[in-house]
1. Have a look at P, Q and say which one yields 0.75 for FRET efficiency 1/(1 + (r/R0)^6) of positions 89 and 161 (r between Cβ atoms, R0 = 25 Å, to 0.05), as calculated.
2. When percent of Cα pairs over 26 Å apart is calculated for each of the structures P, Q, which structure yields the highest value?
3. Comparing relative contact order in percent (Cα under 8 Å, 6 or more apart) across P, Q, which is largest?
4. Distance in nm of label points 7 Å out along Cα→Cβ at positions 97 and 225 was computed and gave 4.7; which structure, P, Q, did it come from?
5. If you work out distance in nm of label points 7 Å out along Cα→Cβ at positions 17 and 57 for P, Q, which one comes out largest?
Structure P
């Protein structure tokens, strides 16, 4: 299969603190890769670097064969239309209704008419079981609903890649299942994704492979299928340490 995303010898420091010593891994087209690591391991740094919010000190990040670390800010705007970032807290505009939150990227980045925007927004709200919430403001939504609206807004431009930054954190079992279903629905459409999480049941439900980030390197990558069959190994040791 073709590589959609590839990190090569990615290094990043903040002052004297080296966060990533030498990160190398790839994600195949249509694959969901789970990214595990302890708090402060730099998982979000990897995601933010993929949309140009952070730049590596050295190394390369390839998206469909193009090294995006060489692009300027204007060129990165086009990349951000292809790569959606689902923030942990939803990152909604508090002053906008649910409808206008979803309509915003369409108004900014497309030439769709208002009637076409309205149809696309309502179609997606129906898909996310939010059809009756279009006129509510973020402050009127539960945490789970805010995350679902944030996810809907992230994918409304039809991205090829979705980056999930702990989308199930702090949610109840019902909303966790909802988020899992949405991730699987995107995966069924052929979308490539990286799923940063501490929620192992969700990682096992949604991911094809899982990568373990430790001490500034990807130290192990394994398929979920093999992890389910074998309860030993570096990744399972990490998981068991989290749940012990």
Structure Q
């Protein structure tokens, strides 16, 4: 960790897990840069939020170099200590139902894979010099849906998260020798504004701890993976689901 203020770049920062992560890291002295499709949201207020936000559509892969250049220009010493890839989309049907193979066309697959998977690889590729200079940490946000069929997550989302877990292992192998660690967190049912109807019944039936997780609990795990406390953790995927995966 640099003697100067560490810097984290977080994608998908406007709500839920992203919002909780921003607040926790700022409480602990980090400088934050955030990215989302929307302009800065007044619902996610934190110190210097508006000035630290970059609006970008990660589904537009051609825009990734410009996004990276904007981030690079905001790093005073050319060091990025943490990159948290939290952005993700999970399209639903007209009545909020999960979309299976037969309901998912090529455009939907392309949109989901671009945002949830390919943009992550391209952003890391662009910002590797800054991560390497800082001995930084990459944290990818996967999902319980990447390892089991989930009643609310569609097939494209699930496949993208399974692929992101594989990408995490590949990055850990490729970048570990450069001093850059890559890990993933796989949240289960977390208490955010985008919970699907029926989640309470799912938690009661499948989660041994019999409750939802909180965004703060997820943020604490992300923080652990971005600090020296996890200095020998590389290529891991940590389940944050109250035991739902067992």
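Derivation of every value follows stated rules applied to the coordinates shown; laboratory data play no part. Keep in mind it's a predicted model, so treat the numbers as computed, not measured. Cβ atoms are built from the backbone, for glycine too; each structure is taken alone.
1. This figure was derived from P.
2. Numbers: P: 40; Q: 35.
Checked P, Q; max of percent of Cα pairs over 26 Å apart sits with P.
3. Details: P: 27; Q: 20.
Greatest value across P, Q: structure P.
4. P
5. On the way: P: 1.3; Q: 2.4.
If we compare distance in nm of label points 7 Å out along Cα→Cβ at positions 17 and 57 over P, Q, the biggest value is for Q.
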